[in-house]
Structure I
Amino acid sequence: MQLLKDSPDTELLTVGSSTLCNLLLEFSPAKEPMLDQGAVEMLCNLTKKPEAALRLNGIWALMNMAFQAEQKVKQRILCCLGTEQMFRLLGDSDTRVIMKTLGLLRNLLSTRQHIDIIMSEYSSQVMQAVIVVLEGSYPAEVKEQALCILGNIGDGEKAKDLIMANEDVLRKLVDYLAHPESKLQEAALFVASNLVWREEAGAAARQARLTELGVLRALKLLYARQDAAHLHDKYV
């Protein structure tokens, strides 16, 4: 770790940070010692490097670090990286960097309690990041990740209200349920199913609102298609 912090050599940083990506996986015994040695701060600094390979390794390792992590680790990543840098990474020239940035957001927004805590503090920034991707000229796999982040938010007990309060996002949900790309349809269906889950408090009110905006009609049209039978089995 100290060698990576002190080294100005790009090649050494690239190889070393690539190794860190594997060392920071969920069950790695090296994860805790790395955290204690300042891995979060070092990786956040890598995401600001001019070399795409270093930005990619930095955000990739942060994504791995956030996977099923404790809340304190997630908060440390968010505080250190900062939302401004996250937006810069979403506009990166390398699509792989964008994908891993969205993967980091998706991992940060997992576990219901963590979702609600993070969204209570960063809701406007997270929702803005998702909208930027859904409205932008990004590849389908990038937009799919943004929809999956929305689906995770929709699994939050309180956080789902942030989606319900955003008419722009709900109208985009209708559009993606009718999208020609099946992966985007399925990701949009993941969002909708979390919002209308019958056993959740307030489900009836959310269903009424989604009916009003055309989301439930879009769902019915999707389920009626012969090539969407597997989706019906998966989400109904």
Structure II
Amino acid sequence: PHQVEGVAFLMGRRRAILADDMGLGKTRQAIVAVTHEEPQGPYLVVCPASVKRNWGREIGFVCPDPDVCIVGPGEMPGSEWKGWVIINYDLLKRHKEALTLFSWQAIVFDEAHYLKNHTSQRSRLGRSLVKECPGNPLVYCLTGTPMMNRPRDLFVLLQVVGHSMGRSFITYAKRYCDAFQNEYGWVTDGASNLEELALELQGVLLRRAKEDVLELPPKLRIWLDVDVPPNTAQKEP
């Protein structure tokens, strides 16, 4: 039932943040919502390298005979591609120009807390990718990392999904990060007005904790293949 609710939440808005606890099925909820709202691709998934193969598997569970391109080791497909493209955050810079040639119907940022530093190159690339995309693609940010106790980490996600609170970092930080200035500049790692922030987020962010979701199925452990550079791989003694 919680996944049905999550899919309905995503389908009810073009841009949203799904912040369920790990293990509650954020990946599959996003795939179902994307393919229902935009039956024709192309679709872009940006995620950590360690979960790219899992995304490919999950897409296969939901979609019959999907076209899926996992970038790295594979190369970027041509802009005529209408299937799924899965790329990790560390490859965004290398393929930024090629990525802007697509008319993405949906962009999903998985483990979106990777974007939390609003001054980092990674967050700038993520924001510009959404901004430069023609049309009005679905944009979903998925994260299982609680951020409410450190509102600063939510700011970039609010920018990515186009929320009005993402317009000015200083304005946001003064209101919700208990920001103050010292001799070195602004200190923004606090928290303030959290009840108000939670109310403001209701229309764009959905979070369910495991203890709030009843009748969870038994835990299923799945081994994942991970691409590891040869110089970092180690053999067991």
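All of the numbers you see were taken from the coordinates with simple rules; none came from a lab. Note that the structure is a prediction, hence the values are computed from the model and not measured. Cβ atoms are built from the backbone, for glycine too; each structure is taken alone.
State the single structure among I, II that was used to calculate relative contact order in percent (Cα under 8 Å, 6 or more apart), giving 12. Source structure: I. Computing Cα extents along the principal axes in Å across structures I, II gives 52, 52, 43 for structure II.
Given a value of -23000 for helix-only ellipticity at 222 nm (-39500 (n - 2.57) for each DSSP H run of 4 or more, over all residues; to 500), point me to the structure among I, II it was derived from. Structure I accounts for this read-out.
Comparing FRET efficiency 1/(1 + (r/R0)^6) of positions 113 and 169 (r between Cβ atoms, R0 = 25 Å, to 0.05) across structures I, II, the highest figure comes from II. From I, II, which structure was FRET efficiency 1/(1 + (r/R0)^6) of positions 137 and 177 (r between Cβ atoms, R0 = 35 Å, to 0.05) = 0.75 calculated on? Only structure II yields this read-out.
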